[in-house]
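A.B. asks: Read through the structures below before going on.
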Structure P
Amino acid sequence: MAEYLARLVDPLIAELLEELPALALVGPRASGKTTTAARYARTTLRLDRRAEALAVEADPDAALEGLAEPILLDEWQEVPHVLGAVKRACDAEPRPGRFILTGSIRAETETQTWPGTGRITRVLVGPMTIGEQFGVREVPLVDRIARGELGEGVTRAAIQAEVPNLRDYLTMALRGGFPQAALTLQEHARRRWLDTYVEEIVTRDSQTAGGSHDKARLARFFEAYSLNSAGVVDDTTLCDAAGINRRTALRYIDLLSRLHIVDELPAWTSNRLKRLSLARKRFLADPALLASVTGTTDRTAMRDGDLLGRLLETLAVAQLRAQAAVSEHRCRLYHLRQHHGRHEIDVVAELDSRHVIAIEIKATAAPSAHDARHLAWLRDHIGDRLLAGIVLHAGPSAFPLSDRLWALPLYSLWTDTTAD
């Protein structure tokens, strides 16, 4: 059996099981939900196995009674009535650590089979971060900044023996974070795996999610959406590219969101700033999906600056999203853009609805104060609300740019570049 690589959500799952009766691990298909859940379960019922499903289907309440807890109900959607049994068990004995559910998103599309509101708490398990793949114990970057671990004492970090360069980051983006593809497959097989994954999103998965969808139109829309990952593009542009109307486009975005394949950043607003755009910023959940849809290789990406930038930003936001979910603060991610793009910031992390960390993501290996000009503008307008402005870059070093503005290498997302 392959060695288990710890996930960022592991401490959160353990903590919640100490207090809550039931958890549902949600996220994209093949992101490792079952593998992670199995580490906490004392009993596992795999309901995609007919023999186990038949017993549960015949009498769900009796099938769950007396089993060692926590009980993992894997692929629960194969016997949807088991949710009623979970509800009744939690209502009768609401002690912590009773059930863990993994499976499809049908719960969010077929509300008549979802009696879990107030009883089953969702925990997102997304694709693996780079730190998880390397076996690094990650501390969310926003938490390190909030603790004051960046400050006047920050100087150029000592360059490690094997610091990633731009090509290394590109390789990470192309590899992605789906455990099987990222950890066990070589390049050719990984491409085939990802191509199949994308195909099944618009065929099998979209139908499982409920409703009837034109597969050809959904495929065109997903391609158009993917090409605009890490971009602020209006619905009309996507509709025209896919040949569909806005109502259909909104249905598709909702579908892909519930499949956890897209995850958009809402616009950040402040009464101190004027003429801010309210458009959302589009993102795929994993940069390898963008590479698959576009047929990108390391060679083609290095020749296309726009595509390279989108891949790196999609990679960085995927790391930030995973870290925000387990931050010691209530961390929400946004983006900021003025109308006509006069000022725009890739990511705005708001902590506890008060403080802000603003982040720019650059493909350059030698960032300058010019790369932080939008961060400086935000700092000057919101004052002490800004804890830090960060330029994440593809170079090796961490160094200050000006008051509360720093350049940090991308690998600082999973490695503390300011440590002695």
Structure Q
Amino acid sequence: MTSFPIDQVRAQFPALARTDDGTPRIYFDAPGGTQACRPAIAAMTRHLEEGSANSGGAFSTSIETDALSQAAHEAAADLLGAEAGDIAFGPNMTTLTLSVSRALARTWQPGDEVIVTRLDHDANVAPWLLAARDSGATIKWIEIDPDAGTLRLDQLPSLLTRRTRLVAVGGASNALGTLNDVAAIAGAVKAHSDAFVYVDAVQSVPHVPTDVRALGCDFLACSPYKFFGPHQGVLWARPEVAASLEAYKVRPATIDPPAHRFETGTQSFEGQAGILGTIDYLEWLGRLIAPEAPNSRRAALVAAMHGCTAYEREIGERLLAGFRAIPGLRLYGPPTMEGRVPTFGFTLEGHHPDAVAAHLATRNIFAWSGSFYAVEPVERLGLTDKGGLVRVGLCHYSTAGEVDALLTALAELR
């Protein structure tokens, strides 16, 4: 294995030490939500214990809340390669996407076109279907290659016209793990149209470095509870694009900086504290992995993600090699760690996905079964009426020993 401080990493996650009747828990449910790191838990607790208040007041607890919120916006911006004013927080990625879809749909007319994909989580499909229905816009689809589990990007240029208003695409598939080349997609969109590009990065941000400027998109949304923090949503919006939109919000709420128009109602400041703690943890990890990196938070965060990517690639290849040795196991999506994140969807011949997940649970291995809101890809794979997929997901706190335990448990079914 590549040198990676796995013991120090695991010590930062209190949930990893829990057992059930003496049996260690193996958390392979990460695509649905990771465990929270100690700095995130401590930051949330500290905010609530030391006195909390709403923002905008002249008294000390409100001033502290404003400072906390500003620091959280700055930290999230550093994670994504952005500016603090271009970040909006919300309860989750889905809610933020629905808010943006409503604002964008106000500008659409009958005959305008929206492009979505058959690979995405429904949170980056249904909001656009609803917005198109309400505005009279037409929906077009980028199909998938069922055998490869990848997007048919060769179709994209022919789908783009002067009436294309939006292209919605995922950073990585939450069902198959497929990693999309967002920069290439955004480049193709901009070369052939004036459309905006909206990226669901919920599954990519936990596993690969993210730079919104390099990606060339106009919006990017992600979820801190998928990268070791609390249940929150984060939206990055290109400032000139956000400034052009009228968001649905109450009249006194701010519209400056532009992205903040999507922060409706009183925010979860304890959640923002947790985001700040999470990014503090990732910064610590980056400095541990790459002490020679430039002395900036952004550089440390990029180093952390590169280190996690390399480690996850190694344990992911170990898992894939084990899958190939199990008769009747069919993997969907890329066959190697090239072009994917460590999220794996598979079926096991003769066993319903729910039964496989239940068997793993008896071994204290936590995994999901079903469609995971990935309605379109599961349908295109012909698995909707067969119970969908079994899904396991690794992350940087997973171990080779846990991978081996999963493979042993699956082999028991054969």
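What follows draws every value from the coordinates through simple rules; no lab data is involved. None of these values were measured; they are calculated from a predicted model. Cβ atoms are built from the backbone, for glycine too; each structure is taken alone.
A.B. asks: Please state which of the structures P, Q yields 20.2 when mean count of other Cβ atoms within 10 Å over residues 75-82 is computed from it.
C.D. replies: P
A.B. asks: On distance in nm of label points 7 Å out along Cα→Cβ at positions 99 and 147, which of the structures labelled P, Q is highest?
C.D. replies: If we compare distance in nm of label points 7 Å out along Cα→Cβ at positions 99 and 147 over P, Q, the biggest value is for Q.
A.B. asks: When relative contact order in percent (Cα under 8 Å, 6 or more apart) is computed for each of P, Q, which one produces 16?
C.D. replies: Working through the options, I get structure P.
A.B. asks: For mean count of other Cβ atoms within 10 Å over residues 163-170, which structure out of P, Q has the highest calculated value?
C.D. replies: Greatest value across P, Q: structure Q.
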